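The structures come next, written out as structure tokens.
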Structure 1
Amino acid sequence: MTSSAREQYIVGVDLGGTNIAAGAMSLDGTKHLAMQSIPTNSSVGDEGVAERIVGLVQSVILDTIEHSGASRRDFVGVGIGAPGPLDRVRGVVLVAPNLGWKDFPLRDRIQERLNLPATLDNDANCATFGEWWQGSARGGRNVVGLTIGTGIGGGLILDGALYHGSSDMAGEIGHTTIDLNGRHCKCGNYGCLEAYASAPAIATRAREVLVREESDSLIPSLVNGRVEDITAQIVYAAAKKGDQVASEIVRDTAKYLGAGVANLLNIFNPDIVVLAGGVAAAGDALFVPLRAEVRRRAFSPAVRAVKIVAGELPGTAGVVGAVASFKQQHLGGV
């Protein structure tokens with residue numbers, strides 16, 4: 001094989017509040033290689049997490065080389081998806097409440113340490129872009145994406161293009177207000193959607209119910225009585241077993257998300273809404289009441305036009321979208 005015909009690769013990085021995932025993809029997106037994940041360990045601070053990202057990318061590159069016959073020169077760059085708000089032009093994470101970061105030049109740190117071009121985009125934008133490129137939002141013209149994990153992020157694809165807004169702030173769906181006098185959010189506001197329907201918020205509401213009320217819920221038995229170990233996944237698992245407390249928490253979560261999605265339908269009139277992240281594990285227990293809440297709240301022409309679907313790329317949507325974002329910014333298209 002001549003050097004001009006060699007396969008080239010981009011490494012995608014998805015930085016979350018809990019884990020960092022990374023993997024390599026061929027330029028055309030057909031090959032996904034060396035997917036790896038490590039804990040974020042945000043307690044080490046912004047510089048410490050940047051070093052963890054560098055080490056993870058180096059591991060992905062070495063793994064890809066070992067299993068594909070590629071060489072270091074076949075890697076053209078690194079796309080990074082990170083929590084925002086961001087300044088994409090400068091490659092700076094302006095504020096990341098779940099990480100405790102402020103004004104951190106993440107892109108340049110990664111670029112300098114790896115000696116590879118890098119791009120920075122919002123992690124939820126990347127997840128939405130990934131689902132649009134290769135997942136359950138394929139074929140959509142106007143797509144709204146929600147990523148539900150440690151926080152709630154969002155991404156907007158309008159007329160087939162990723163929309164960033166005037167200052168890279170578009171898509172901060174998790175920080176839209178659904179209760180004027182509601183729960184305190186890590187961003188400093190009150191009543192944000194994220195404060196009710198993110199994974200930690202679901203776990204918090206479960207703990208509150210179990211401490212406040214006597215019940216025969218399965219949830220404590222799933223965590224050996226350690227209520228502090230309750231997670232959203234535990235709540236979903238209990239709901240699937242028919243647990244009444246867990247089922248009520250999932251239904252309430254569906255109502256919160258349904259109200260948020262209905263607002264988005266009335267504003268953007270999308271043809272696809274995709275919910276990515278751990279929420280997909282809840283299945284019909286969440287999606288059936290969520291769709292019902294959307295029908296109750298949104299205008300019927302908007303409801304008829306939309307499909308509300310779970311992401312098809314669990315754990316990888318952000319990585320795929322980070323690769324797509326790098327391609328768009330450096331290579332002129334996806």
Structure 2
Amino acid sequence: MNTEQQLRDILSRRIMIIDGAMGSMIQTYKLQEADYRGEQFKNWHTDVKGNNDMLVITQPQIIKEIHRQYLDAGADIIETNTFNAQAISLEDYDMQAYAYEMNVAAAKVARQAVEEYTAEHPGAEKFVAGAIGPMNKTLSLSPDVNNPGYRAVTFDTVANAYYDQIRGLVDGGADILLVETIFDTLNAKAAIFAISKYFHEHKMKMPVMISGTITDASGRTLSGQTLEAFYISVMHAEPLSIGLNCALGAAEMRPHVEELSGIASCYVSAYPNAGLPNAMGEYDETPATTASIVGEFAKNGWINIVGGCCGTTPAHIKAIAEEMKKHAPRPLPQLEMA
């Protein structure tokens with residue numbers, strides 16, 4: 001049984017759990033500039049504190065520890081620490097040459113965490129999702145308000161950066177490719193193009209998950225698409241699942257998850273933030289509250305995969321995993337043949 005068949009078999013039986021936030025967990029370690037640099041980048045010419053993706057090289061034991069906490073909490077799918085690990089975002093630290101190496105290292109660290117967990121829990125089915133984030137430049141919007149036609153980057157440059165990231169994630173041992181936190185569908189299309197190109201050139205396929213971001217009550221992405229338009233724009237990728245994450249807490253995400261569950265022909269995922277940030281930019285929503293709201297999603301038959309984004313912790317994932325045991329997964333819709 002290949003990975004896609006294995007995932008479909010599990011999803012036909014139960015709701016799967018994806019992990020929670022990586023960034024807020026890293027913050028709990030209170031790392032300083034020297035910690036980020038490690039030995040390999042001890043004399044790097046720019047400040048690197050805040051470049052969380054490089055920690056898979058300089059502090060791999062911390063990243064593995066976070067992965068393990070999520071596995072112990074009940075996560076079935078853990079995401080690699082590669083949200084910004086492509087050449088375009090890494091330019092902020094002049095580290096674009098290390099993109100491939102970071103992705104390989106990140107996938108290997110996550111793989112090690114899974115292998116250690118399954119060695120202790122024989123029969124456990126755990127998976128590594130290679131996280132492909134939205135990057136810090138957008139193809140649909142101009143960064144210059146006085147020149148709306150200007151673009152900071154080209155489609156080919158974005159696709160090539162994603163291709164290099166995908167190559168690293170696959171070589172490092174990821175089971176799934178997860179294009180997530182999509183606020184610009186054109187960036188996502190570049191990622192999908194890069195995935196398709198990689199599959200074609202290497203004569204292989206693996207499961208792809210896609211997760212968009214609705215930024216406010218308008219029900220649109222940052223680049224202005226409605227949820228249905230976003231769905232239609234990416235379904236040619238034939239993803240295992242399509243879903244929503246980030247920007248909103250579960251309560252605010254509720255109507256959008258309901259809408260998506262009504263139109264999606266594939267599995268549906270949701271991993272909201274721990275509520276909305278407070279005045280200090282921190283997240284206060286308790287694990288019990290988050291679990292209760294996503295429990296309502298499950299009770300209504302809207303979701304197949306659920307977890308947490310910004311502000312969520314292993315405690316949130318544990319509460320969500322316990323709640324999901326009470327609910328059946330959303331059945332895949334029976335599509336009428338023309």
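Readers should treat all values here as calculations from the given coordinates under stated rules, not as data from a laboratory. Predicted, not measured: the structure shown is a model, and the values here were computed from it. Cβ atoms are built from the backbone, for glycine too; each structure is taken alone.
The figures follow:
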{"read-out": "Given 18.2 for mean count of other Cβ atoms within 10 Å over residues 236-243, calculated: source structure among 1, 2", "value": "1"}
{"read-out": "Structure with the greatest value (metric distance in nm of label points 7 Å out along Cα→Cβ at positions 76 and 260, set 1, 2)", "value": "1"}
{"read-out": "Answer label among 1, 2 for the case where Cα extents along the principal axes in Å, calculated from the coordinates, equals 56, 52, 49", "value": "2"}
{"read-out": "When FRET efficiency 1/(1 + (r/R0)^6) of positions 164 and 276 (r between Cβ atoms, R0 = 25 Å, to 0.05) is computed for each of 1, 2, the largest belongs to", "value": "1"}
{"read-out": "Among 1, 2, structure where distance in nm of label points 7 Å out along Cα→Cβ at positions 12 and 228 as derived comes to 3.7", "value": "1"}
{"read-out": "Rg/Rh (Cα atoms, Kirkwood Rh), for residues 68-187 alone - structure with the largest value, from 1, 2", "value": "2"}
{"read-out": "For 0.65 (FRET efficiency 1/(1 + (r/R0)^6) of positions 20 and 300 (r between Cβ atoms, R0 = 25 Å, to 0.05), calculated) the corresponding structure among 1, 2", "value": "2"}
